[in-house]
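Pasting the structures in now, so scroll down.
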Structure P
Amino acid sequence: MKKRSRVINGIWAAVLAVLSLAWIYPIIMVISNSFKKESAINTSSAFQFPNAESFAGFDNFANAIGSKGFLAAFFNSLLISVTSVLLILLCCSMCAWFITRVNTKITKFCYFLFVFSMVVPFQMLMFTLANLTDKTGLNTPYNLCIVYLGFGAGLAVFMFCGFMKSIPLEIEEAAMIDGCGPIRTFFLVVLPMLKPTLVSVGILETMWVWNDYLLPYLVLDRTKYMTIPILVQYFRGGYGKVEMGPMMACIVLTILPIIIVYILGQKHIIKGVAAGAVKG
């Protein structure tokens, strides 16, 4: 029986290893092509590693950074990601605390609205949203965080509510007996206990906002503002010409921050998701 179990586990390990390699392979090819000369990136040699003739060093990275406003686009992506994630974490954690502690029919209805918002496809709202943001002045990187709050609140409130239900109410009652009001109780008692969920929600939302292409493309005034995903498309020139080398380098520079953030916080993602799913 044990031998059969080991064989089954070995088969599953081999299958998962193959699937992992298949998932990582495109990323490896993008990184490989970012170090190749423009002429070496074509249909016949795109899946080959650089050699002495095709190796371009860091020229593609220099071209990507020095052309088409990369630094400005990087700043806009960073500004949108940081402000959006901080606003989502603050507002949604407070909202989830209110929903779980004020247990009425209205709060239950609000909770189901948040959950339902995760089901509604973005395509149903995008044209109305683009018109609304133009009229209200939310079409700049400084205000786009408000739009992202609306779209990211569903998942965040769902995860925060699941973790809130595991926090003993007696801890908050003790803080109130000691003289803490609701605001101080939340920020001094509840918020520090939310660290695993805060980190996991923050990383998940950062990965979404940083890599998002469609929402900034529809909302922002592209004559003034661009994000990194939008900038990547501008390496497609006229008459079908594509600057593949700088484009690949730009993609690598785009995914590096997310990879670093994920590696640093991956254990918190597992803890936060597990904690938020226990009593959701």
Structure Q
Amino acid sequence: MRKIKKIALIYSDTRKTDKALERVTQIIESTECEIKYSANIKQFNYKGSKNSKKVDLILVLGGDGTMIGSIRHLHHLNTPFLGVNTGTVGFLTDLSIKNIENLKEILKGSYISETRPIYEAYSAQRKREIFLNEVVIHSGSVTKMLNLELSLKNQVIYNLKADGLIISSSTGSTAYSYSGGGPIISPKLDAISLLPMFSHSSSSHSLLLANNEEVTVKIKDKNQESIQIFVDGKENLKYSKNGLKVSNTKKTFKLYHPKDYNYFEACRSKLGWALPIENYKDD
């Protein structure tokens, strides 16, 4: 692995992040690395995007929200991302204040590189939104259910009645989908999950599909005014009568991890898995 020489810093606006940013800056300055660009995620703009083209690593300080926002803005640069967690769970952020000294070894070229897929959701109006975690279609009311029809390549999979549906990537399987009882999908598995929300049928379970499938979700109810669509936690799309389509963009983003990174250890430590797996080795 090659050494990292030029870095872009993107960070959230919290006191905890301020402390981490100070230490991260000290570590970078003690090495041969150079900070080419530094910005608060709220102040980030296209100029910052152009500056970030010239770097070897985009270092993100914050929680998963800051990490996802940074990747959404900058994935097109094909520059690797590394996260320092100053939020809560921080599943996409491997470093923290406790192990921040590991950053030195990463900058020297001691790291693991991982590539993950990017998906998109779009409606008949052709407004497309990329997502890393999930897209959620919801009735818009806690007292209203939707009549959903799911299909692949114009072939209906099933119809169901539920509050909504979570379509999750492997990256998002440890986020909102997980809290709803969805499966954890290893990033090594090319799959997406479809998880009904409070289905009226006791036989409705999550469904795993190959991540190169285009999924179409149609609402069969006449009144569709209150339907909400959330893409990575933000309501960015409006439902149209031809349905919501979700597909793989064939684009990817790259993450750098410390050399001792283990996906299932992250599941245990960050999701509260109770039983340790002492002899597991991730080959």
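A few points about this structure:
- Winner on relative contact order in percent (Cα under 8 Å, 6 or more apart) once structures P, Q are ranked, highest first: P
- For mean projected area of the Cα convex hull in nm², for residues 11-146 alone computed as 10.7, the structure of P, Q it came from: Q
- Parent structure of the calculated result 11.4, given that mean count of other Cβ atoms within 10 Å over residues 115-122 is the read-out and P, Q the choices: P
- Each of P, Q could give helix-only ellipticity at 222 nm (-39500 (n - 2.57) for each DSSP H run of 4 or more, over all residues; to 500), but the derived value -23000 comes from P.
- Identity of the structure behind 63, 47, 33 (criterion: Cα extents along the principal axes in Å, calculated), options P, Q: Q
- When FRET efficiency 1/(1 + (r/R0)^6) of positions 3 and 75 (r between Cβ atoms, R0 = 25 Å, to 0.05) is computed for each of P, Q, the largest belongs to: Q
- Here FRET efficiency 1/(1 + (r/R0)^6) of positions 99 and 195 (r between Cβ atoms, R0 = 30 Å, to 0.05) is compared for structures P, Q. The highest value is that of P.
- Given 2.3 for distance in nm of label points 7 Å out along Cα→Cβ at positions 91 and 251, calculated: source structure among P, Q: Q
Every number here is computed from the coordinates shown, using simple stated rules; none is lab data. Bear in mind the structure is a predicted one, so any value in this text is a computation, not a measurement. Cβ atoms are built from the backbone, for glycine too; each structure is taken alone.
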